[in-house]
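These notes open a run of structures that come right after.
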Structure 1
């Protein structure tokens, strides 16, 4: 089993503490919490795409409130400027020099709410930050926090006044998934829980930054066999020749699939990745990176269908 660090908590323990804390707010969303924390622990970013009212923003806030870290929410709108995200240099008359004022991007956990409502110019301000954990301001590179995690949300049904994310930015998200509607029984529990107020108002931090760095470090120690590395590459490579796919997944998808699978293995208490963890997360890691051709759209073929068919067709390593 995976060993605990000097504080006495193993990565699995830390995961369960955060997951249980979030679950006090997010009823019936165990699978979504698991995906979110797998991306978080593996160093990737998350794109939540779902209908209004399903809990996208609440999930992001519940995670941020569970970790004793700096959290910022950016509400994306058509008039949002890149400087509103990264910050701006303002001239200080008393000192006779420019002083840089950090934007909300200089935080540990970022909620980019309704990201597709901002212009492509503003969306691109996130691109460098998500890819390299740095931003360029006034010709200078400024490093972001050691823990830097973006949760972006978008609404799939309202296209008016939105700007679809370019493929390059979609590729920066390690995982994309939706929450979906919960069962009627869980929805009744939500009504009961909110009679006296929203449960998120009562949530408290259960881990600190040291715990998160421990979690991330232990994820890196999870072993991946050569056979499973090849299995990952075969899955991703198959998207490049699949019917109906105009643009397949890049090597970045292979890296993300391996790292997120490592996180899932650690959550399950394993010291090594199994094929089941790869299969569990393959669709959320790969599907959003594929560009489908117009004929596939008309035929009703989706990127998710493509990845699911690939998983069924490939031989699973023993």
Structure 2
């Protein structure tokens, strides 16, 4: 009600974000309280022979699921957790098979994000020589997208009978996934222009004559850290430069998060949980099994997982921290 509230738009937006977050917490609490109260009332009815045991069990399971969801959400308590994210996929050794596996992972994450109602944009893509992709970068915008996906950092292993092998042999492929917080106006990251090295090149893939015939794509190198980012999402080079700067700042911000985390933990086993390069999950299609090696969470619903049903894995990882 303060008439001067919107005089400082940035502060006003920060207050509104905090207010929205607090409202969500209160709403979750009220919903959980209502469910537990209903379960208690139904239990009393059961004791008076006015409700069945099945009805009590059903209401109890509903309340239990709501409680687990509140506990899960409580794990997303870091400043960066509520941000969107940039997700990168890179094919490992294995040629066409690994490129195809990378495209399967790309589809899996896009489907997961769309089911969550998140906005997904493809920032960069390098197609494989025969099939699939060598690498790709996605921008995923939505509340807590980074917090939910941060445990996906690492190597994902596929075991299947390869469609690219004429002898029908069982093949193993690897792809690496990186997830970085997508910084916004709330977070300031200073980048010295003198530390940047720019290249331009023609975009690849679909996009029409303009995208393919003009050097609108950009490649940015951050000299002090060696970080390289590419962006060919937009039609104009200027817009791609702005997006590349945001991608770089997101990477630099994540480096700082990792540094602080390492200083705080001081335990090698704890650091390995988030360290890129560790094999985190295996997808064994012919045995119908997907298993996370960090939490032992597993499922036989391989098709559902590849169609974006990842919440079980994401929750198991976050609840284990």
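Just so it is clear, none of the values below were taken in a lab; they were calculated from the coordinates. Computed from a predicted structure; not experimentally measured. Cβ atoms are built from the backbone, for glycine too; each structure is taken alone.
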Out of 1, 2, choose the structure whose coordinates give relative contact order in percent (Cα under 8 Å, 6 or more apart) equal to 17 when calculated. 2
Given a value of 4.2 for distance in nm of label points 7 Å out along Cα→Cβ at positions 43 and 283, point me to the structure among 1, 2 it was derived from. 2
Matching task: 5.6 is the computed value of distance in nm of label points 7 Å out along Cα→Cβ at positions 19 and 171. Pick the structure from 1, 2. 2
Between structures 1, 2, where is Cα Rg over 2.2 N^0.38 Å, for residues 251-290 alone highest? 2
As an exercise: FRET efficiency 1/(1 + (r/R0)^6) of positions 67 and 259 (r between Cβ atoms, R0 = 35 Å, to 0.05), calculated from one structure in 1, 2, equals 0.50. Which structure is it? 2
Where is Cα Rg over 2.2 N^0.38 Å largest, in which of 1, 2? 2
Name the one structure among 1, 2 that distance in nm of label points 7 Å out along Cα→Cβ at positions 27 and 91 of 4.3 was derived from. 2
Supply the structure label, taken from 1, 2, corresponding to distance in nm of label points 7 Å out along Cα→Cβ at positions 83 and 227 with the calculated value 0.9. 2
Across 1, 2, mean count of other Cβ atoms within 10 Å over residues 51-58 reaches its greatest value in structure 1
